[in-house]
1. If helix-only ellipticity at 222 nm (-39500 (n - 2.57) for each DSSP H run of 4 or more, over all residues; to 500) comes out at -11500 when worked out from the coordinates, which of I, II was used?
2. Can you say which of I, II returns 33, 25, 16 when semi-axes √(5λ) of the Cα gyration tensor in Å is computed?
3. Given 20.4 as the derived value for mean count of other Cβ atoms within 10 Å over residues 163-170, which of the supplied structures I, II does it correspond to?
4. Work out mean count of other Cβ atoms within 10 Å over residues 19-26 for each of structures I, II, then name the structure with the largest result.
5. Where does the value 3.1 come from, among I, II, when distance in nm of label points 7 Å out along Cα→Cβ at positions 91 and 203 is the thing being computed?
6. Comparing I, II, where is relative contact order in percent (Cα under 8 Å, 6 or more apart) highest?
7. With FRET efficiency 1/(1 + (r/R0)^6) of positions 27 and 107 (r between Cβ atoms, R0 = 30 Å, to 0.05) as the yardstick, tell me which of I, II scores highest.
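All of the numbers you see were taken from the coordinates with simple rules; none came from a lab. Everything quoted here is computed from the prediction, not taken from an experiment. Cβ atoms are built from the backbone, for glycine too; each structure is taken alone.
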Structure I
Amino acid sequence: MPDPKPLKLSPSSLNAFRDCPKCFWLDRHDKKMPGGPFPSLPGGIDLIVKAYYDRYRKDGLPPLLHGKLDCKLVDGPLCEIARKTLSWTDPETGAILIGKMDDCFIAKDGTLIVMDNKTRGFPFKEDYDKNEAAKELLDIYQFQLETYAFLLAKMGHKVADFGYLVYYIPEKSDEISKGIKFYAEPKKILLKPSRILPVFRKAVAVARQAKPPKQHTECELCRWVWEVGEM
């Protein structure tokens, strides 16, 4: 009998697996860890940015991105890949990999360029890329883009070996009663989609285990649970 609920994994769940296989297993087996409230502001800004893209899609790029990119937003039938959830079923495991882009760019030769919108509270510092916390976060975002590129390639599209993180950053102002203005700063990210499938299949194997894997030595939550148990 086929599984009525085939295993589905997304970029966020794969990043959770990379961070801690045990916490990933617990989440997949409905033993979810307690979490705090999820802020609604990023989601609200995300919807505004997507509407902004649609308004200027016929022009190629919205004004905030003029002169910053040598490509344009997808248009016409290709808009579907930017609006729907991408999906691929692995013939080896039967599990499904899904992902939903914020939007997608297309080069002059028809090559698709994956992208994702991000928000930041402050401009980038010159030494940003040397910060360890920033490197870890960037790796998470890179893996996210690589998943989209992997899925698009599986759908038969020609995909660039790079993508963009488009950061929306508020401009400094002492008069917010007139509104908060944002500027856009795209960051080009080199991609290695070939690393997605091995991680995906390892995550599938762990998710299907009857028992959780050992706690991750570098997972703060696992360490906290262990320390509490020792008290």
Structure II
Amino acid sequence: MEDGIYDHNRIVLQGVAAESPELSHALFEERFFRMMLDVSRLSGNIDTVPVTVPERLLLSRPVGIGDKVVVRGQVRSYNRMEEGKNRLILTAFARYLGPPEPDIVNPNDVMLDGFLCRVPNYRTTPFGREITDLLIAVNRPYGKSDYIPVIAWGHVARRAQTLDVGSHIIISGRLQSRDYQKKLDDETVVNRVAYEVSVTELLLADREGARQDGQATDR
């Protein structure tokens, strides 16, 4: 585990730019750009995930469609008003942007150390697969937090459904994209994409942050 800001929230992505970066917003006279990155799963499937990049990183390493890059940073969240409702938006925030690294084994690697802030939602798919949805609060400096949706599968889902709100947990996984359909108030059905962290390992932590015995994995 790295020191400093990466202690509680870390993401490493290696993939191909699916589009050129576009201006997202400006904050304290610094501009930030958004791009979509195609990242291969170990299974060969592709997740197309949003990445927010400070302009200063792009000035030293410009990115165009088809360029292969490595992003190191954090998973961030913010609220955006859509259709009259607040929607939680997830992004990978780049603190480093560089060339591809041949020694990276896992091109989509996330670690979160945070607290469960909503009652777990356990369910099964029509094919009988078990799923538990979690919402994790991960602290940032200056009193801020990121609220990150997390999805667990199989026996990890069974374990996750027993967690209490406020539980201190450490999660390893990947940032994934998932297509779904949403029915609007006028009965119109629209296609949407959800972004979430898919769990490969879940550990409980004690009050001092040390890992306890017992873990669940679903690889």
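1. Numbers: I: -11500; II: -1500.
It traces back to I.
2. That value comes from structure I.
3. I
4. Numbers: I: 19.8; II: 13.1.
For this comparison of mean count of other Cβ atoms within 10 Å over residues 19-26, the top structure is I.
5. The structure behind it is II.
6. Once relative contact order in percent (Cα under 8 Å, 6 or more apart) is tallied for I, II, the winner is I.
7. Top value of FRET efficiency 1/(1 + (r/R0)^6) of positions 27 and 107 (r between Cβ atoms, R0 = 30 Å, to 0.05), among I, II, belongs to structure II.
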